[in-house]
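Colleague: Structures for review follow.
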Structure P
Amino acid sequence: MTIAREGWPYIGVLLGLAAASFALRWNATGTVFLVLGLFTTFFFRDPERVIPGGARLVLSPADGKVVQIVGAPDDHALGKGVTQISIFLSIFDVHVNRSPIGGRVASVQYHPGEFLPAFDDQASERNEQNTVIVEDGASRVMFKQIAGLIARRIVFRKKPDDPVAAGERVGLIKFGSRVDVFVAAGTVLLVKVGDRVAGGTSVLAERP
């Protein structure tokens, strides 16, 4: 099983503390560190995904549950008629994020903020987040990596003007989070609230 490289420092420390505790015969303490180390390894798993073809598809950038589908304000960066699709990631979901479409990273903006629970709809506006726009010719899709109550570290590996492929790994959010996807007017939605989605494989919508 592949592990996201950002997870190895946490895993190494926890497993090292477990080994040291067992060596000192602090078995109860060692067991706690071992369980935490194994869970952290599970959390930072980075499975391979089969990316569906189709130039107009908007793929899910994250694993999780669709918790909200609403219209965005008319002054949105993508124009009027934009739809927001919000995905909640529990601590048991894969937290590696993938690009929803292929093209060019048009912009990356980090916004400091609060750490409300990620399932709270206010988290989309008030929490610490990273806003990314990917551009494919005249078509653009925005997504936000949003920190949650526990998640305090957003990782994004690309920079503006970098090329990116649909479903390509672009970053992660550590320890529980939310991802919002924004699609322009005329995009046909293919998911509904309550659906489970997988990053890089589930199709959220189809662009015109």
Structure Q
Amino acid sequence: MKKTTFLSLFLLIFTICNAQFREKTQDFGFHQHHGFYLSMSLGPDFASISDKVAGSYNYVFSGTGAQFDFKIGGAISENLILHATIISNSLVGPKIKSDGVSQNTSNNVTMGEAMFGAGITYYVMPANILLSGSIGLGNFTVIDNDQKASVSSDKGFSMQLKAGKEWWISKRWGLGVALTYGSTNLTNSPGSGVKELMNSNNIGILLNASLH
């Protein structure tokens, strides 16, 4: 009788422990931020880019374009992620302002801005709110499809701040929205001793998808 009771108790404990172990194993990685990280964002970008040469000209390019944001890396602790960052902004047919006078450009003119760098992202749980910051090197490119010409600036300091909210749509995928602010500041040397001071301000409203 005692042997039967002991065996039954052992089987009960074993069953409970085994069930808990299987549950924890199945839940590992479920709606958690650890391991491999991949994030992609796309949405409208509201940009202003100034181009100034002291004693010569001061142009401001502005308008609405598109922003693409790509991050890849991994968690260094749960909810804290270290990643490489690639950002691309494209402003088609920007408005140019100089000496208080504004004029529109052709839609065949595109001003691009790119950044390559690194950053960190932190998820506030269980709300699944993301806070992110990246720094790196950025530059500007002007493309004129009418003239079939492209000119790129030197590289300089670039940064991005990002905040958003994600909702789980599967075990490891999150989908949400994010607000970004970015800026690139540099001194360009096109030649003949000319020094252009260029800086930008970008605000993006992005659809954000992340794999954890």
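Colleague: Among the shown structures P, Q, from which was the value 1, 8, 15, 19, 19, 15, 8, 5, 4, 3, 2, 1, 0 of P(r) over Cα pairs in 5 Å bins from 0, in percent calculated? Working shown, then result.
Modeller: On the way: P: 1, 8, 15, 19, 19, 15, 8, 5, 4, 3, 2, 1, 0; Q: 1, 7, 12, 15, 13, 11, 8, 7, 6, 4, 3, 2, 2, 2, 2, 1, 1, 1, 0, 0, 0.
Answer by label: P.
Colleague: To continue, here is another question. Of structures P, Q, which gives 0.97 when Rg/Rh (Cα atoms, Kirkwood Rh), for residues 48-111 alone is computed from the coordinates? List each step's numbers first, then the result.
Modeller: Details: P: 0.97; Q: 1.23.
Of the structures listed, the value fits P.
Colleague: As an exercise: mean count of other Cβ atoms within 10 Å over residues 56-63, calculated from one structure in P, Q, equals 25.2. Which structure is it?
Modeller: Working through the options, I get structure P.
Colleague: Turning to a different aspect of this structure: Looking at relative contact order in percent (Cα under 8 Å, 6 or more apart), point out which structure of P, Q has the largest value.
Modeller: Result for relative contact order in percent (Cα under 8 Å, 6 or more apart) over P, Q: largest is P.
Colleague: The value 83 for volume of the Cα convex hull per residue in Å³, for residues 144-183 alone was derived from one model only; which of P, Q is it?
Modeller: P
Values quoted throughout were computed directly from the atomic coordinates according to the rules given, and no laboratory measurement underlies them. The structure displayed is predicted, hence computed values, not measured ones. Cβ atoms are built from the backbone, for glycine too; each structure is taken alone.
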